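The structures come next, written out as structure tokens.
Every number in this text was worked out from the coordinates using simple rules, so none of it is lab data. In this text, all values refer to a predicted model and were calculated from it rather than measured experimentally. Cβ atoms are built from the backbone, for glycine too; each structure is taken alone.
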Structure P
Amino acid sequence: MPFIVSNAEQEDKELQVMIDSDPDVKEHIKGFNAEYEFRKKILMARKTAGLTQKQVGMISGLDYRAISRAESNSDISPNLKTLVKYLSAIGYELDIVKKVAN
């Protein structure tokens, strides 16, 4: 079987052109990236607090599966009640901050 040589840099450029040409795709990716960054932040906050998922579960009353889903790139997004309990257990609270205009 012959090997396929890939030019990742060129493919990235072509993909970016396709994304930029479709506002719906661009908005979808923007939303995905925001969710990914949020999940990454809560995971790092838990680790910084020195807590395991099991400990967060004991403090918050949440099932470990809910905690795992909140931190992972699961297709299932945590509900507001779960997020509030999770954040409280790791010493944080949910807040609304005005978005800075781009």
Structure Q
Amino acid sequence: MEGAEQMLGYAHAIKDTEEMLLNRLYLDERARGTGLAALLLDAIETQCRSAGQRKLRLSVFEKNARAIAFCQRSGLATVGTASFHIGEDIQSDLIMEKSLQAS
């Protein structure tokens, strides 16, 4: 519909003692490659710094090459892995984080 407002993406973060966990960052397929993900991540980082958080942490599916590349370009580094079961299948996520300390 022309002129209709549509949600193209969202981010959800959870505040912990010294870090913020980016729990979700999703984009509609139409918004990929537009810079919206970088804007959402920047907004989360701004909130983290305002709240005095020292790190931003997230997990990403190890086979999601596009998301991993975005995270790496955004300054997140892999610091570990986490495995979990989906039925009988074992899946693995990369744990990535970024320091938010003032340079």
Notebook entry, point to check: -20000 is what came out when helix-only ellipticity at 222 nm (-39500 (n - 2.57) for each DSSP H run of 4 or more, over all residues; to 500) was calculated for one structure; which of P, Q is it?
Noted result: P
Notebook entry, point to check: 1.14 is what came out when Rg/Rh (Cα atoms, Kirkwood Rh) was calculated for one structure; which of P, Q is it?
Noted result: P
Notebook entry, point to check: Out of P, Q, which one gives 20 for relative contact order in percent (Cα under 8 Å, 6 or more apart) as computed from the coordinates?
Noted result: P
Note to self: Please compute mean count of other Cβ atoms within 10 Å over residues 62-69 for structures P, Q and give me the label with the greatest value.
What the structure shows: P
Margin query: On distance in nm of label points 7 Å out along Cα→Cβ at positions 22 and 46, which of the structures labelled P, Q is highest?
Written below: P
Next item on the list: Looking at distance in nm of label points 7 Å out along Cα→Cβ at positions 30 and 94, point out which structure of P, Q has the largest value.
Entry: Q
